[in-house]
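Okay, got some structures for you below.
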Structure I
Amino acid sequence: MFNNFSFFNRAFLKNALSLILSPKLFFNGGHIPPKNHKIPSHFFGLSLTIEDLIEDPIGVTEMCRQHKIQDVTLLIPSNRISEFSPTFLDDLIGQNIKFNLKLVLIDEEDIYLQWRELLDLTLLGYQKHIASIEIEMTSFSHKALQAFLNIWAMTFNIARLKKIKVAGPSIPSFSPFFNDMVFKLLRDKYQLPDIHTINLTNEMDKEPELIYPNFLVPKLGKFFKFNLIKKLALIQRIAESFNIKIIYGAIELKRHEITSYTLRAICLLIASGHLTKLYLPYRNAEGVLFLVDRMEGMTYIGSLFNDMPFEIHHFKNDKEQMHATWTRDDKTLNPEDFYHIEDIYSAKIYDSHGDMIDRAEFKISDTPIYLVWRSMDPIVFIDQPKALNLGTSDVMSLS
């Protein structure tokens, strides 16, 4: 099966067509986050690069301590295996951290023996701290696929022997069609992962609420109304058809900034109900620590005003409730158009960094803001929203 696999060969397209024609692809309202589900405790983890571990181990340790982060992925590019040392874990072990070792297959170079040696050394002294081992597949040539399967088989056997969970394949293209194909290959070898992981990095450069026009072929995404939420729903459905019930997402930004699209996507990933855990990049985490501290364990109540050019997502726990809100299409919006003025003045209003905003001056723009009330406060929207005063704003980049 798929012996000559590369992008869009006959076997792959046949498999993709069978998925398109299957019931898996059809949802009722799948592009909207499902209502009334609880966000898991310890939902957030950190993705750490080799640079993070070498240059700022104290900062990493302090962030984990202050924000009660207990899950860390250690990113190990295949072309930099020699730079990784198991002793990097020493500073974090005292924080009750669970580690995921993640090998990222950058190219087709044979690193089988190097990876085996690194696993042996790491597990020799740190096995009780390693919760999972992950392999990320980044290329789909025939040679790269064979290298991935060889590395996966060796890692799978070691993990089973050591009673450690296996995670992957974390395909960066985030294509359900490639995920389905790889799962079938691994099922045939009795090597399916315990955890399915998704690299969400490529999803951060587009408006996450909108329908993707391209989804394997042009216009297919629009026909099936696929956006970020619905793609996650399909990934979950595919994984569960292979009896894989745990799904982790990861964002590994390639630049040192977070855009409004990134923040909006993170809100939707939290609200989606399709992820068990979400790993954030350490060097960009400051921009979302407000959410890290607040969201775990909350209940997602639902999305409001779905047909309007703005988003309001309602979260709640026993102490407080929160609206995460933003506009689409680079617009600005007066909150008085749909919030009663007394509700605006009773709210604590935060920007994306968690800094307080003056109630009398704030506008809703394409960058998320958060309105927080006591859990018991009834928030009643204006029955007939006023004619919305939509202006144009720029996409903000938040350092």
Structure II
Amino acid sequence: MKRDRIFSVDIGNSWYKILASDDGELVDYQIPNAIALFDEEFYEKPYDEEDMDFEENLIVEIKSPAVLDRREIFYIGKSAMKQRNVSLTSFNNQKIDEDRTYILLFASAAYHALLTESSEGDLNYTIDQLAVSLPTTQYKEKKELFKERLTGDHTVIFHKVPGVKEPKEVAVKIHIKEVIVGAEGALAYLALTREPDSLLISDESLVKDSAKGIIIGDLGGDSVDFVGIKNNKPVASVEGEPFGINQFLDNIIQKVSKNELYTFNSRSELEEKLAAGQSEWYVEPFAGVKKDISKYITPQLRLMAIKYLEHFDRVRSSSNEIKGAARYIAVGGAAQIAEKQIKEAAVKWSERGRPIELMFPEEMSKLNVQGLMILAKMHLLSKKQKSKDEYALTKG
């Protein structure tokens, strides 16, 4: 397994969460889902580029069959969030059909290659296994097309690279040998039940409970991905919904902008504050002036929590395969942010006579990308075993 290069990406509407394994060494990081068109005329050179963090100045050009417009240059991630023309995800966006997905995916892989490979010039980087996630609403119909578009050769050109001589460009040629796609929610179950190194079952009680049924509600930016697990396998009758935290983030941003004269650069900036806890729920519209924004946040999280439980209730009632489920599990970054409000809403739900006792695992926001890495390792192990068996047969 150590010689395999695996790149796993949970394609979130707010963040691209990444786990990369190079020769068995694991790297974990995330990039905001934000892009902005680059205009040479308006580019402001950092005052001292030696102090400039490369991640804060990611300016990319993508040459790939998967990208329709190959002439444009983009800011991505943190550098895009600083731009006035920053583009965030639209409601119920179709990830496979949008250029931004491929721009961010290939640029993330190329950025990782530059961080891990010792090279002062252009770079060739091969990924043995690219593992990516899709919402359950897009997984069934689109996964094969996604694999097709991602497999093969793609070139990422980084412009204005700090610390690099003129013309300050570095090209990274990425070769992706194989792509595996996982469904959000089902990946979380894999992470909850398998040990990431040995790949053996790590939670026997959860697997045992799957005989009665488990429902996982993965609450993200623009979708809540419900997955029913029966006898350790996903069932077909449970579907996701186009509902997530982004609409509530947008409401908070609008209210703060109107009432406190502070404008968030992006949803990601607000989401970072929410994830950091209530002690960070303030803004500084002017130097030295702090404004508490919890009065705009809490009501929106409560509304989201109620809607989340409504979806949970509908899902458990609509599937014959999963009726009488033994466990309900909340996962996803949005569920982690609103854990307190979801628990409060669940108490009221119980008072109505329809209890939903939710389990909140640790690292809820990272379970999908952890599941992707496990899925990729299992797939590669299976391939190697098959090759060994075929070799033994030919020798026999």
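Every read-out reported here was derived from the displayed coordinates using simple, explicitly stated rules and does not represent laboratory data. As the structure is a prediction and not an experimental result, all values here were calculated from the model. Cβ atoms are built from the backbone, for glycine too; each structure is taken alone.
Worth a mention:
- Identity of the structure behind 2.8 (criterion: distance in nm of label points 7 Å out along Cα→Cβ at positions 350 and 374, calculated), options I, II: II
- Looking across I, II, the calculation of semi-axes √(5λ) of the Cα gyration tensor in Å that yields 38, 26, 17 traces back to I.
- For mean count of other Cβ atoms within 10 Å over residues 126-133 computed as 22.0, the structure of I, II it came from: II
- Label whose coordinates, when distance in nm of label points 7 Å out along Cα→Cβ at positions 302 and 358 is calculated, return 3.7 (choices I, II): I
- Here mean count of other Cβ atoms within 10 Å over residues 78-85 is compared for structures I, II. The highest value is that of II.
- At a computed -12000 (helix-only ellipticity at 222 nm (-39500 (n - 2.57) for each DSSP H run of 4 or more, over all residues; to 500)), which of I, II: II
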